[in-house]
Structure 1
Amino acid sequence: MALGKAIGKVPVMSLNAPGFIGNRMLGGYTRQAGEIILHGALPEQVDKVIVDFGFNMGPFAMNDLVGLDLGWRARKMAGTTDKPLTTIVPDKLCDLGRFGQKTNVGFYTYAQGSRQGQPDPAVAKLIEETSAELGFSRREINEDEILKRCLYPLVNIGAQLLDEGVALRASDIDVVYIYGYGFPKYRGGPMYYADAVGLDNVYRDILAFHQEYGDAWRPAPLLKRLAEAGSSFAAWDAAKSAK
């Protein structure tokens, strides 16, 4: 912690665990974005909702920036056959040489030297064809559903991390996401935001998504306990600090 401060960073203590805090939560966020486009939305719709919420970029623009080929090459090297459904579209894009900004084409197309992506009808067609191959009936998905399905995995996985002791406090998770992952500062971080919405409301929506979409949405035990008690992550932090 002292070293982090000495080099001008904002350190957060975490248990040594796969993905630590930030990347473990990020996995749930990006997987849901991947499912949303299979169910009916397009990348630019999802990204717009996330940017309108306050992020600098949405998940698909982020993937183009990082490079779609990183995960694609890793899956090829591992010889993975039982791949998550959400990897099918990015893998198809990579098979076409669409690696993201580095090739000027990914989920979006980029003018030479530009980082501003433009929607590509060819990508929309590829996504729609993939949905049909997988047997999904595409439907219109409104902005409220897109936002909840992207943000609530952060909250749910964050609650799991607290239960597991990977993160010490909900406020630590908020610091990680504000300083490390671009969560809008004025929203306070994912756990603070969930408190503001009301954990009973968040829990109710997660239960509905669990019923609709399966185990990826299984509510974290801590979230369930706090919601049913009418409590909050802030109260949980305070009680833990008082011990």
Structure 2
Amino acid sequence: MTQNLEYEFRYSITHWFQPIYHLKNNNVLGYEALLRDASQLKVPPADIFREADKNGYRNVLDLMSIKKALEIFKDASSPLFLNIFPSTLLEGNFLSWWDMHMPPRTPFVLELLEDEPIRNWKELKKTTKELKRRGVKIAVDDMGGGYSFFQQWIELDPDFIKLDRYFAENLSISPKKQKTVTSLVDLLSDTTEIIIEGVETEADLNTAEFLGITYAQGYLLGRPSPRTNCIGRG
């Protein structure tokens, strides 16, 4: 990692924050940090990572994104949910990097992205255990939208599962989605907290709560904002 590369990534990106709500008491569980382009070009986040990946810098950008999010969020008391590629956790010096840059016992939740296959389960399991020893919680992101979800749930014992927005869309009028969500709640909820993403209507929100979902995230509850004082449900 060169200093020039770190400078470029740290100062060309920023983050907005979207709240995650507890459906029973309407309290904020935490905020997910969502990467944004800080320049006037407003490049989509996927394109930023695609360009970094093409040049072999995706994992570096991943780490710089985490550092930048923490800089913005450092005075907040709520847990910070941070997206990360599993391959970044598998970098040989990841834990050393974490210990050097992340304040001890800060309430982090690392969301493992499902955009790539996992090449070394043994090492990933070891790294997530070490992170948990440091007080970090683990989430599996976009369940239903990527690779090997059930293997991640079994092997990594995550604290949170985030259901892909696909399940939230029209949940109130889809018996098949309702049956699927009910089955997932029955299977997962004894050991894992479930967050449903992409909630945009009251009907879908009420259905998710009725089916046993504890936490939700989406435009209905709070849009991403450069500040953490997002406005939630009334």
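Suppose you compute helix-only ellipticity at 222 nm (-39500 (n - 2.57) for each DSSP H run of 4 or more, over all residues; to 500) for every structure in 1, 2: which one lands on -12000? Structure 2 accounts for this read-out. Structures 1, 2 were shown, and Rg and Dmax of the Cα atoms in Å at 18.7, 57 was computed from 1. As an exercise: distance in nm of label points 7 Å out along Cα→Cβ at positions 61 and 125, calculated from one structure in 1, 2, equals 3.2. Which structure is it? Only structure 2 yields this read-out.
When mean count of other Cβ atoms within 10 Å over residues 101-108 is calculated for each of structures 1, 2, structure 1 gives the greatest result.
When you work out Kirkwood radius over Cα pairs in Å, for residues 21-76 alone for each of the structures 1, 2, which one comes out largest? When Kirkwood radius over Cα pairs in Å, for residues 21-76 alone is calculated for 1, 2, structure 2 comes out on top.
The numbers here are math on the coordinates, done by the rules we state, and not lab data. As the structure is a computational prediction, the values presented were derived from the model and not from experiment. Cβ atoms are built from the backbone, for glycine too; each structure is taken alone.
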